[in-house]
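What follows is calculated from the coordinates using simple rules that are stated; it is not laboratory data. In this text, all values refer to a predicted model and were calculated from it rather than measured experimentally. Cβ atoms are built from the backbone, for glycine too; each structure is taken alone.
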Structure 1
Amino acid sequence: MQNNMSGSQSMQNNQQQAVPANMNHGGHELFDLHEVLAGQINVLDQFMMFRQFVKDQELLDILDRQYQFIMEQYNSCVDAFTTGQNPQQDTGQYKMQQENNIVYGLQPSQPKKPNQSIQDVKDAGISGHMLGLIKSTASLLTMTAVEVTNPVVRRILADTVPNYIEMAYEIFLYQNKHHYYQVPQLKQQDMQQMTTGFQKAQGKPQMPGNSSNGLLQ
């Protein structure tokens, strides 16, 4: 009986090893990757639609740079997903052009409301849509990467997440600089209380014993 079980286990291991690279995907992963790739297409398509309404050259430069980078990321992901092997082009690293300076405080502004016509589309709204798309895609990539079975695809997704974070932060900095995304601060006393509300763990904690073996017997 033991020999039969060992033989069966060996056969299963051989079958697992014989899986070709392009078929080395779990069922859940396939659905997730379809959602990721379709989502990236949606981002690209919407960036293309946004372009005709952008008035600020700085925002247009951001849109064009990010569009090109997302297209390259998409192609790398498709390549890895289709073949199960390293893509022809590496994921690369997105380098934002914005200076890392935050404008704090609130300035008077008009209340926001839905656009009444296409003429109401402004750079503030377009950059807000861009930020929302990039943030949601970053979250989707993160959730997908932690459950991918194919090691190459998992690495591609994991390496892509920091780039989406960088792109989102670049848009945030642009919005903040133009007062589209205002950042209020707490009073100094309140901020001090919040920033000192935690302490480092001290010493070695006394972990309780594990009784699971006793419970199973």
Structure 2
Amino acid sequence: MDSDHPDVVAFARRTIEGATTDHERAALLFRAVREHPRYDPYTLSSNPDDYRASAVLERESAYCIPKAVLLCAASRAVGIPARLGFADVKNHLASPKLLAMLGSDLFIFHGYVEMWLDGGPIKVTPAFNAALCARFGVPPLELLPGQDALLQAFDGQGRLHMEYVRQRGLYDDLPLDEILTEFEALYGPGRIPKGAENLRSIHDEAFHGPEASLKRP
């Protein structure tokens, strides 16, 4: 998690500058991680180094689990209690190319963060950046007082968007071995490369847009 890494601490302190309450601090951190790194499901990796908060901070794109790790670590760095949460979801608007890559419409171990704010737990997912939300026709999530900020069940046209089908639990640290074992059991061996290089050559307009380069950072 490396929440004490100098780069993570500096990022967190810089992001919350001017905030006076934990909720304001959390909302600023949430928005910052929601927007950067941008969401890209084709950055899946089995390399533990790719899941360190300090490494995620330097990347241009990441998927939900590394983004949750970064938000969790940054929150802890400024004194906001936080831990990782995971759930299995069905994304009913997922692209055909992504479904073909995974071989399933079930996305297991979707990552989110549980923060302790205003005397109670709040669940938030910083996965989808605003530009991606616009592409899929859903408003970007915001962290509002007393409310969870989880992925929307329906898009702006009333179509089923995201369905939470199973809660996997809450963790103080990333259970990467468990996640990778479950990935292989569901999606099959060899689906998740050691690094993300094998997937970064995939261009999916739903996530990268028509102008995106085939070689993404």
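Worth pointing out:
- When mean count of other Cβ atoms within 10 Å over residues 116-123 is calculated for each of 1, 2, the greatest value falls to 2.
- helix-only ellipticity at 222 nm (-39500 (n - 2.57) for each DSSP H run of 4 or more, over all residues; to 500) derived as -10000 - corresponding label from 1, 2: 2
- Parent structure of the calculated result 1.5, given that distance in nm of label points 7 Å out along Cα→Cβ at positions 52 and 84 is the read-out and 1, 2 the choices: 2
- Comparing Cα Rg over 2.2 N^0.38 Å across structures 1, 2, the highest figure comes from 1.
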